[in-house]
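Visitor: What follows is a set of structures for review.
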Structure P
Amino acid sequence: MNIKTVNEILSPYGLLEPRLNALVPDERNYKALLIQPEGNVEGSTEGVWNRDRELARRQFKDFLNDAISTGADLAISPEYSLPWDSLTTAIKEGGCPASGKLWALGCESIKYSALERLRTDFAPNVTVIFETLEPESERFLDPLVYVFKAPSSTDEAKESTILLVQFKTHPMGDDDHFEISGLQRGTTIYQFGGTQDTLKLVSLICSDAFAFMDADAKAVYDRALILHIQLNRQPRHEQYRQYRVKLLQFKGHETELICLNWARNVTEWCDNKATPWKNASASAWYLRPENFDDRDATLAANHKRGLYYTWLDPQRAHTMFFNFTPAIYLIEATKVAHIGVTATVSRRRGPQLRRVSVWDDSALKWYEQSVADDGFSAIVSESGGASSEIKRLADSNPLWAERVLALCAGKMGYRDDWYRVQRLDSCVLDSTEVIYRITFSQDTKQIARDFRIGRLKRCSQLWEILRTERLLPPALADFRQGFRFEWSLTSPHQNAASVTDKRATVIYLGEETSADEIERVTKTTAEFLHRSFTSPDDSLTARQRLAVWFRDHNEIALYDPNRLAQYDEARNTSEFDIAREA
């Protein structure tokens, strides 16, 4: 991959590389504005563009105006999305980013000859720069347009508006060889920053990722913000994921990736024939700062607006997914790295979603949305009689609901900090990046659906058990007067409470669990409870109020109901060595 610095590109024009706010490694946060457009695209041998031309012009005109009015330091649109008319009109009317700000815009396809004419039309007020290629009238370009102000090398107070156009370098793969046959490829990737006192910014256009090698990752990963703009039917395909693996394989925590795709359910049009993709958007922000803010209050505030936490375990990275529906997202983010910043103020806490705007078809404008639909309300009824309780918890804090559901199913693993978001099973991603989050239920992969529905149904069955007096052990007799599901950091291994606020741990393991697993879950949970109390009496009471049910030959059974109830002394030693089970 041929990576050139922007300084190298601008120098022949008598210009200096701009000092971009987002790449200054200080403690000041920066604003990023991202648009995830509705997917209604048209493709032919002439290229790729929005099918509804007028709607796209309106939406993206307002997006660029929003970038200016909010003072966004970084504005991004995905591959093939922004109409050239919207960009050229904005610039001709004086609408362009201020000094220190950068627009990284995936524009609709364009022919090389048309881009040459555009360069001529804009001269001398705006400088349009792109690599020299041979004009190929039968092929189209897939452009990423960087828009920014560059200072003169002789008078830094004098600035010029620059359109630096990067071309896609590698075609996507598809059965009809759409880009293989129709795309005119570029050869160069541009890098902003990377000097001793600036961070790096590099962008890939969708299948550029196929040509991203280990050597490229080694060259750019350190103190780098990587943008990956896409119009991608399978954004989590193994070949698309590999560049992330390469970038995140290195030691260190100063690499961040913003992957921006179109919204879910793209419809592709060709020769007036519609092909629904039924795809996920999977737009996400990947990062791993040492001071990432994983407090419940912070993650819940992001969740409410439409930014959802997961933990990518193979790469040890925090991964924040955007709501899959069309929207404009305004983010306040900490820098990829801090240099020369005192430890007391260096808190790289990650992206905070400040505003989400959605399109109003009747008013033909974007409006602010206070709460995003995470999809949970459509499936919470699977928890049966517990639905209102689980919904109540999710409305207060989605992570409380996920933890209660994990406890209800006995899915706490072997560590007593299982409830941390980096360990909570529904928050953890494996290498496939399938999203198992229950309260963010937009991933349509069947394995994710099965996980969510199975967890909710298990909770439904447990609720009915708790409502059946004959199935309650003596230690939970107070549940006959009423109970609720509850979770708190001070009682992390308990998921229910009576009307008199006496807490308990209640678990239903179903009929598919072996006898050994039933015993393991019971003993492990009892050990967690034992460790979480300093008072021997409190430890004993908590373990006595642990109840584990399972189904045995179509009958609901309580595991060894007398074992914990007959403790006659509060033991201060472990029942068994959990570490040996891990």
Structure Q
Amino acid sequence: MKMRPGKRNCLLLAFVAVFCFQELARAASVLWSFTTPDPILASPAIAKDGTVYFGSYDRKIYALTPAGSVKWAINLPPPIYIYFATYTGVYGTPAIGADGTIYVPSENGKLLALNPANGAVLWDYATMMVEGLYSSPAVAPDGTIYFGSFDESLYAINPNGTRKWLTRFDSTIFASPVVGGDGTVYCGCDDGKLYALNPANGSRKWTFDTGPSAITASPAIGTNGTLYIGVGSVNNPKFYSVNTNGTTNWIFTTGSRVRSSAALGPDGTIYFGCDDGNLYALNPNGSQKWAFPAGGAVGSSPAIAADGTIYFGCDDGKLYAVDGNGNQIWTLQTTNYVFASPAIGPDGTVCFASADGVLYALRGCRPAIVSDWPMFRYGIERTGRAEAALTNHPPVLASIADQAIVEGATLTITNAAEDPDVPTQQLRFSLGIGAPADASINPTNGILQWTPPNGFGSNATVFSVVVTDNGSPPLSDARCLSVVVIPSIPFVRIQAIDFLSDRVTIRWGAVSNRMYRVQYKTNIDDPMWNDAAGDITASGDTATKTDATITGVPQRFYRVELLP
């Protein structure tokens, strides 16, 4: 079999069909979704075991299994003080401690520590004035939890729920603190100032003044501790790079306020959203690399996958996937605005929430990129702290070719992976979320096997293979493969498909003087086949048929039948 270059990158199935796998790869695919009765603005956090934690405006905290079923759900205590006219439930993003404890900011002015097994409250800490908490907590390496409050204070809480210290700011605190590599605590304030605090006692190291407008975004921390943060000013919108001593590194002017926290690529590129409707990519020196125009204000913080794909939400109700050059890959439309920031799991699954009250899990093919700050609150556990330079490096899983198989036959793929660390670490293979229930993979040698049952039908199944090392922390790589299952019906083997000037020519092995029929369909799940321009009688041991009706068709499946 062979392929000739053409206008579309399609794959010849081993037996009867042509399918454009590129179309599959460039479309959003929902693995599962979970609906709550009220909007979700808090971003999801994902634990090491794959449990997804998030809060909703229905005043509940949910724990979902990796497959999207409810593990537990708890009601938070009713509010004592309501800052807004109506009750708004959970706004801040949960953070997960090293022992799995979930730290949740509650509208009733309390920080809650929850048992990951059942959601039971291990302890709670009430702020001084019992006002709302919209700040997401940060968890330091020693277990100290930091969070800001509308009572104008930033709190440091010990892992047992006792107060370590508090420091008063000059205004209310909406933004979420972060912890630098040296332990310094950074937090923006509604007075327009970014504060750097001593982790030992909360004393101020320095203050960086951005003007009178509130800072609602939390900083991202890059190489050598450099901070990146935008401000909420509509009239004088700025995005700052701030040195560790509180001096200005550079300033970039945007078209409107910045609510989005930044994500950083491994090459130092800074990505952030803006209410002017753009996702910006800046070079490390602060110059604009590109700007992607979305369909509305972008308050959602981006997340970067290992293949360079950037995921972010928008007020137009869409989740966007954009490549590293600022080109749109796909969008997924929800029914309300998307403020929550996506999380990329080890198998590439992208979790995000919408104000339509739905948490979505989408097919992704690569895990989060390894960088100084790859997504909101640094990682999927949302600890909000900069990690020390990694001594562990992620394994590299070899790409996996797309496959086609007849139902009832067994597909066997031997996967290969390498670990760049010396000495080489132990690698274990697994299948990502959404794999067929009857598919299996040997965790040691990576051999994948799947036997689609008879009656499976004409379906394209996409699933992912994951490899994880045993380093500290464990790191993963993942790849997707598409498997087209072909019904076990009599067929003629296609030898080649050639594309030329929007025409497709099909050649197959034939019996001279026998009549053949070429058929097609544009949807693999459609039970009906269409005839492609009449039957043909073979004049030798091969036969060909040209179909010239494929202009503008994104995909087409072919089969050849031997007529009686």
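Visitor: I have 0.60 for FRET efficiency 1/(1 + (r/R0)^6) of positions 297 and 545 (r between Cβ atoms, R0 = 30 Å, to 0.05), calculated from one of the structures P, Q. Which structure is it?
Guide: It must be structure P, since only it matches.
Visitor: Shifting gears a bit: Say we calculate mean count of other Cβ atoms within 10 Å over residues 33-40 for every structure; which of P, Q gives the highest result? Don't skip to the answer; put the middle values down first.
Guide: Numbers: P: 24.1; Q: 17.8.
Of structures P, Q, the maximum of mean count of other Cβ atoms within 10 Å over residues 33-40 occurs in P.
Visitor: Here's something else I'd like to know. Name the one structure among P, Q that FRET efficiency 1/(1 + (r/R0)^6) of positions 457 and 529 (r between Cβ atoms, R0 = 25 Å, to 0.05) of 1.00 was derived from. Can you show the working numbers first?
Guide: On the way: P: 0.45; Q: 1.00.
Of the structures listed, the value fits Q.
Visitor: Of the structures P, Q, report the one carrying the highest value of distance in nm of label points 7 Å out along Cα→Cβ at positions 393 and 409.
Guide: Sorting by distance in nm of label points 7 Å out along Cα→Cβ at positions 393 and 409 in descending order puts Q first.
Visitor: Can you tell which of P, Q yields -7500 when helix-only ellipticity at 222 nm (-39500 (n - 2.57) for each DSSP H run of 4 or more, over all residues; to 500) is derived from it?
Guide: P
Only the coordinates and a few stated rules stand behind these numbers; no lab work does. Bear in mind the structure is a predicted one, so any value in this text is a computation, not a measurement. Cβ atoms are built from the backbone, for glycine too; each structure is taken alone.
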